[in-house]
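Quick note: the coordinates plus some simple rules give every number you see, no bench work behind them. Bear in mind the structure is a predicted one, so any value in this text is a computation, not a measurement. Cβ atoms are built from the backbone, for glycine too; each structure is taken alone.
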Structure P
Amino acid sequence: MKSVLIFSGANDRAIIAFCRYAVSRNINFAIVANGNEDLIFLTDYKKYVLSTREKNFLDLDIFIQNANLLKAEFDSNEIFVLPSTEFLNRFLLANANFLNEQNISFGLCNSELYTMISDKYKFGDLCHSYNINLPKEYVVKPSNFPYVIKPKTYFNTSLEVNMKPVIIENIEEENLFFSNNSLEELYFQEYVAGKSIYLLFYFFKDKTFSVYSQENLIQQHNGGSMILSKSSNYHLDENLVNQFSNLFISEGFNGLVMVEVKCYNGTYYMIEANPRFWGPSQLILDAKMSLFDDFSIDQNLIENHVSTFDEYQLDIPYFWSGGLVETQKSDSQLMVYDYKKEDYLKEYSNTIKNEIYLRKDTILIYLKENT
């Protein structure tokens, strides 16, 4: 079995979820922390920190040095780098040949396909070619509100890296946005209301796949992180799932991918896809999805499934209270999908039990975020 190298310091909730999973499955792993303020030092997983890199700095020497340390610690010939963030994944793909020569793998599809899926505009074009519904695209900036502004690519010259979609609801927000940004490398779509759903896939190397779903209830403003979601059964809709599974299999995709869709008046619209770990990954564990097992078996991290990850449970909440507090402090508005305040209050005693950080191994993060 391969040993796993985890680069922490971004996409923290997904990384914490995988650390919990790795411990439960006896997977050998070690962590490269992102500077001394990395949240990993507030968790029980600090004992797995192999080294601390300069904050937000990556180069091949860091990979080789830490891979060699990990090989020595676990007497392992092969190292697997967890593909946990967009920036890291693009770095891995850009250096794939060199890393593979060093017996370092990372479980991603090829660079061209990864970019086609991850870059919002390219994936929209790909979905259009498979007759998948998309929000209406405006050729020029629309005059009606609300509408959505999206970056065409992850890497760009005139925008911040990985700019999130922005919902423009009125002329004041429009003026503020364009006082700081140009039209270059952006595109405009209609805003689709309705339910927000994630389809959660793992595509095996043999072209089979597993799929689950979650319904999103509360999200941070303008495409920020999900605060409250629940496991759902939208993945049982074969027509919905098949259109995406056909696309990914036909294009030769292998790995984890989350596809966000909106359901409005009975019609599904593709919003975006992320071919990597997603923030609410704790729901994989709490709702007993097999996705981490599927991923780990296919990447030779473990040998067999365990039954506890094959007993999928509906309506299990995922909750991140820190995201709620962060939104309040920034004086931003929450995005609420088909969910009422009364339901939130009524279900809170059950919801808080599944708070991502309100657990023994991460209680210090919970206290940091909520005080």
Structure Q
Amino acid sequence: MAVLNRIAEFHADMKAWRQRLHAHPELSYHEFETARFVAETLRSFGVEVHLGLAGTGVIGVLHGSRGEGPSIALRADMDALAIQEETGLPHASQSPGVMHACGHDGHTAMLLGAARYLAESRNFAGTAHFVFQPAEEMGGEDGGAARMMRDGLFERFPSDRIFGVHNRPGMPVGSFAVKAGPMMASGDSFAIRIIGSGGHAAQPQKTVDPVHIASHVVLALQAITSRGTDPLEAVVVSCTQMHGGDAYNVIPNVMEIRGTVRVFDPAVRSGVEPRLRRIVAGICASFEATAEISYTRDYPTLVNEAGASEQASAAADEVFGPDRVDRSPPQTMIVEDFAFMLKDRPGCYGWIGNGSDSDGRRLHSSRYDFNDDALPFGASYFARLVEMQRR
């Protein structure tokens, strides 16, 4: 393993940045203090700073000393989650009900570390763009990545390739995972309103019970995966919410089911919505109820471009060591809005080890905390991507 020596020397500074960000988390599109801190820190390195993309986004621009060359973008997300922290750490969130439960504080600190190193050395050709993105947790077309694209990210800051990382609890610190092709799933959301005719719970025969019908719908939707999709294709249909009624002795008029669909193959994805609509309509008709369905395609599949993946693997080999780089990690049904950027520019997204996930140190957990030991690895990886960049 070869963390860059200069980055190792200011590891303590990165740790201080990360813990400061952790103590002062901000929700999507409210990253005002986070953006101010990032901008001021970049300026202190001598990096050109641009503000305002997607509201609270920050872009740093740095030119190398080795003349003309390609332009590379490196992205970190900045927002936190609406979770009450329960770690009891000295640097725990000071904002009630908000915490960095996904490690975006660590991603931001790693990219700041890479910017500091590259600003000191400038040992690269071309231009580096440091993209600090808001609102990753909001996601979809309303999220920070899609909004940055609409605001002209790559028109204003042309980039040949873009790279990002996410920490992964359960992977050892000092390890990395990446591969070409689909790596993270697309994500759709649905809301189903089942409209019946309520009444007294003691006289169900006089009602069209939407609770009973909703139960049939939830079970039947699982057939999309088990009986409506090739067993070799990956599809997840999860009903995550059911709402209806206010009293224990009243059958309500309406039940609402909400959920998510995760798929890798766009062709398979296109078949899920019509099948879901047919299942819901058929069941409701059989019980003399009606249904209203809202279906939204929120995230594209995250697809790593082959050339960028090779570049990422080469940089990771230097920083983590070839035996610590997994080139065939399993795909995950988790979604990531970096996928919007990869639809527009070739690039690559990888996972960096965050250490043990025991004691609740899992993503989106109230007991999660980013592992500061991973900071110099992430910063060195970002820096080497820039230094190794070729057209």
- prompt: With mean count of other Cβ atoms within 10 Å over residues 277-284 computed per structure, which member of P, Q shows the largest figure?
  reply: P
field: Ranking P, Q by mean projected area of the Cα convex hull in nm², the structure that comes out highest
entry: Q
Among P, Q, structure where distance in nm of label points 7 Å out along Cα→Cβ at positions 237 and 349 as derived comes to 2.5: Q
field: Comparison of P, Q by distance in nm of label points 7 Å out along Cα→Cβ at positions 37 and 357 - largest value held by
entry: Q
statement: Across P, Q, FRET efficiency 1/(1 + (r/R0)^6) of positions 269 and 301 (r between Cβ atoms, R0 = 35 Å, to 0.05) reaches its greatest value in structure Q
- line: relative contact order in percent (Cα under 8 Å, 6 or more apart) gets 25 when computed on, of labels P, Q, structure Q
